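Trainee: Right after this note come the structures.
Readers should treat all values here as calculations from the given coordinates under stated rules, not as data from a laboratory. Every value quoted in this text rests on a predicted model; they were computed, and no experiment measured them. Cβ atoms are built from the backbone, for glycine too; each structure is taken alone.
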Structure I
Amino acid sequence: MILGTSMDSYWPVSFHAQQTAEKALKGRLTRHQIEFEKTHNIGELLRLVGAVIPDLPQRLGEATQLTRFAVADRYPLSGPAIDRDASAQHVALGRKVLTAIETVLRDYLDAGRPSS
């Protein structure tokens, strides 16, 4: 994994952690046909998901810190360097969101496509 290499900044790792959380939340919203605006804001997506999983925004609230890596830090020269430890924490947050969403989607995903 990229965390095992030496880099000046680990911003790409944090960016992909944010993307993991964002795509997982948008997947859940799509599953329930909940419309959402074009956004990268994890807090807003958690708020919307709260309509179908009321405790999720509170359980995953710390993931809102990933929002800042969505666009502004997408390019390495636009912000301060991110160290390995911080990016590892961001990966853990992205994984936590993904795991929470996978857990509640498991039965749906396992059922496969409905037959016609």
Structure II
Amino acid sequence: MSGVGQCICCSVCLLVIVVITFIILSFSSLPLNTYGLDYSPITKKISPTVFTSGFHYLGFMHKFIEYPTIVQTLDFSRNQNADREPIEARSVDGLMVTFNAQFQYQLNPKDLISLY
């Protein structure tokens, strides 16, 4: 094989490797119980499509912004596993009031873009 033939063969092989690498890097996955928004760090934009758990084609350099699909609990108390301390406030009379609170929420996939 001549020098020109080898150069063309090497160039084609390199091009194939680069294209395959770009295709592989364009896929991303979301873990179970997770919603994802497609974020492009190049254009700094979010796609309006909400993805669920699984393997998805996003495009080169795109990433997921992940949100949980399951119910989340916030606990304001003195329990060992609490997220925050109890809420302290003063009444109109100036008396100290301390109360515990716990609430749960679940994200609506239709509202994730406005949440971001």
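Trainee: Given a computed value of 4.2 for distance in nm of label points 7 Å out along Cα→Cβ at positions 6 and 62, which structure among I, II does it belong to?
Mentor: Computed on structure II.
Trainee: Another question about this same structure. I, II: which one has relative contact order in percent (Cα under 8 Å, 6 or more apart), as calculated, at 41? List each step's numbers first, then the result.
Mentor: Working: I: 41; II: 21.
So the calculation was done on I.
Trainee: Taking distance in nm of label points 7 Å out along Cα→Cβ at positions 70 and 86 for each of I, II, which is largest? Walk me through the intermediate numbers first.
Mentor: Values: I: 1.9; II: 2.9.
Largest value of distance in nm of label points 7 Å out along Cα→Cβ at positions 70 and 86: II.
Trainee: Given a value of 25.4, 96 for Rg and Dmax of the Cα atoms in Å, point me to the structure among I, II it was derived from.
Mentor: Among I, II, the structure yielding 25.4, 96 for Rg and Dmax of the Cα atoms in Å is II.
Trainee: Also: Going by distance in nm of label points 7 Å out along Cα→Cβ at positions 14 and 46, which of structures I, II comes out largest? Could the numbers behind the result be given before it?
Mentor: Values: I: 1.7; II: 4.1.
Structure II comes out on top.
Trainee: Given structures I, II, which gives the highest value for distance in nm of label points 7 Å out along Cα→Cβ at positions 22 and 38?
Mentor: II
Trainee: If helix-only ellipticity at 222 nm (-39500 (n - 2.57) for each DSSP H run of 4 or more, over all residues; to 500) computes to -17500, which of I, II did it come from? Let's see the in-between values first.
Mentor: On the way: I: -17500; II: -7500.
Label of the source structure: I.
Trainee: Here's something else I'd like to know. One of I, II was used to compute distance in nm of label points 7 Å out along Cα→Cβ at positions 30 and 102, and the result was 2.9. Which label is that? Don't skip to the end; give the middle numbers.
Mentor: On the way: I: 1.7; II: 2.9.
Computed on structure II.
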